[in-house]
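Below, each structure is written out as structure tokens.
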Structure I
Amino acid sequence: MHAATYVGAKTLTVIEREPELPGSGEAQIEVAYTGICGTDLHILHGDMDARVTMPAVLGHEMSGTIVAIGEGVEDWSPGDLVTVMPLVWDGTCPACRAGNNHICHNLDFLGIDSPGSMQASWTVPQDVLVALPPGLSLERGALAEPTAVAVHDVRRAALREGEKALVVGGGPIGLLIACAARAVGGDVLVLEVSEARRAFAETIGLRAVDPIAGDLQALLAEWTADAGADVAFEVSGAAAGIETAIQSLAVRGRMVVVAIHSSPKPVNLFRVFWRELTLIGARVYERPDFEEAVRLLASGAIPAEQMITRVDPLGDVAAAFAELESGRAMKVLIDCQSSD
């Protein structure tokens, strides 16, 4: 079978490898689609060479069909449509003992720390499987993982119906957060500098504005009746985005830190003090987030078809990565059953 691997030096290659038969407690999945995300781009750029083992099979946003199960697997059968919550924890560290398995001190993130789904066949522990309903296409199902990120972010914010939710950054995750916030009744505004991304946000029914054009503070004052936003999601990863999010919050507002900041950024702690703001970290997801993500995708609350810009065969993986990196695409999927 074919697998897409990162071999270092900004290089991807498609290799032949033998399918791994399922052992005890495992399931073998025929992978239909794997999405490319920002983390995969970071790996390609060499930013995570200290963490990945080369050649590294990438991919963790996926959908597929179980084709075989190992001994002791009782709740799953060949033919089941599934996605994977790609987290394996040790169950013994302080975080796990406190019930926070998803931020295990020794977390194995499948597709980063161990082989991922950008291959025709993927064998995983049964505990990471999440069922997809029959009415949900496998293309849409491949968006379950990034949607689960968004659901977790919104849940961490404790966003309530009618609250003003500001999303700073209108990339794929930002727009999924906006959709998840809208699904719980939030009044959502997206800030995004890219005209193309703003235009796309409008096509899926979101209000999006350019934060550096016009009088942003006047716009926010009008939107919130001078109170400020109840919640701000910082998804841009930029120092300016952090400052905008902090400045836009109401008294006792909450800022959810979604973007991964690889280097420390300044935070206006005086504003945090003055308005009694709350800063909230949000990392990956928990199983209820994944299950809610699948529900939102099946219900149509997440406009998956519109967010999938293109689907490329596994053999064209390098071109697919280049398309995502260009900024022209929202979500690019790899058809893992097609090598041409």
Structure II
Amino acid sequence: MAGELKGARVLVTGSGLVGTRTVARLRAEGVGSIRVLDTAAERIAALGSGIDAIVGDITDPAVAKKALEGIEVVFHTAGVLEGNDVDAYHRVNHRGTEVVAHAAAEAKVRRFVHVSSVAVYGYAEGDITENRPIQPKPEAYSQSKALGEQAVMRIAKETGMAAVAIRPAGVFGPGSRYFSGTFMKRAMSRPIKMIGNGKGSQPVVFVDDLVDLMVTVATHPKAVGEVFNCAVDPSPTVKEYLHAYGRLVGNETWLGIPAGLVATIGAVIVPFQKKNTYGRHLPKNMRMINKTINYKMDKARTILGWAPKHDVAAGVAATVPWLREQGILPADTKVPV
């Protein structure tokens, strides 16, 4: 199916981790042209030559209209992922997504691929399939991603635009500052210190697997109108995930800090945290630390014949060169066989 992108005129919104890896994959697919829309010219420039750059804000209808001119396929990866600016989450992840989707529908694109998040499920436990209703947390990120996805699918239904939403877990791999960079740094401390007993789930997906699913749904006829989870299934535990990094430096120690203790102490600061941020809901978030959560991949396997190619060990091994380049790992670090 990916071969059907050859010669297509493609727009990628955002040039962060997922956007950057998407551009690299599209080059390999031989698409006709790649246009990238981002607020920062330097981020687009870092993608190299041959990019049709549009510097602007996705919340601006005029910018979105210009970006969509002549476009056939959209990969919408732009979004706010972190920080305490509640308004920014809603402005970009919700309203910005809505603006881009409207412009795409008016441009009559042949496929709109929206990168959503498993955060739309909220405080979910156990085995989570795509049939579970959207029920986001009260936090701004979760709320804004849910509203953004709903906007895309609503606009698609109203206009007949062929849209697909992907709900990835935490994205790790080369370029992932948090799920790879930060976790590698944590795994180098002795003992490895984390909140909880380590038996709770750490849902993740390797970045190139996410991009592969994006490319797959961009052309698969049965993907239209659907939503798909994207995660390692079953999910690794927190301890398994951290130890995959720790083994790179011969460290599989562990010191678990009781989640209940952190929740109790954290409750003191809750009233001082900004509304709809992670810190404002710290006690409930701490209660989720030791829970089992598996985002099931049965739907993608059944409808698309697709499954992630990388488990955690393979994904971490593929991330080693980047970790070396960043100076996080010593240059002579060997990958365990």
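What follows draws every value from the coordinates through simple rules; no lab data is involved. Just so you know, these numbers come straight off a predicted model, no measurement behind them. Cβ atoms are built from the backbone, for glycine too; each structure is taken alone.
Summary of values
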read-out: Origin of the value 39, 29, 27, where Cα extents along the principal axes in Å, for residues 31-118 alone was derived from one of I, II; value: II
read-out: Value 4.2, calculated as distance in nm of label points 7 Å out along Cα→Cβ at positions 127 and 327, assigned to which of I, II; value: I
read-out: Read-out helix-only ellipticity at 222 nm (-39500 (n - 2.57) for each DSSP H run of 4 or more, over all residues; to 500), computed value -8000, structure in I, II; value: I
read-out: If distance in nm of label points 7 Å out along Cα→Cβ at positions 7 and 103 is computed and equals 2.7, the structure in I, II; value: II
read-out: Winner on distance in nm of label points 7 Å out along Cα→Cβ at positions 175 and 207 once structures I, II are ranked, highest first; value: I
read-out: Of the structures I, II, the one that 17.5 was derived from, the read-out being mean count of other Cβ atoms within 10 Å over residues 183-190; value: II
read-out: Computed 25.8 for mean count of other Cβ atoms within 10 Å over residues 55-62 - originating structure among I, II; value: I
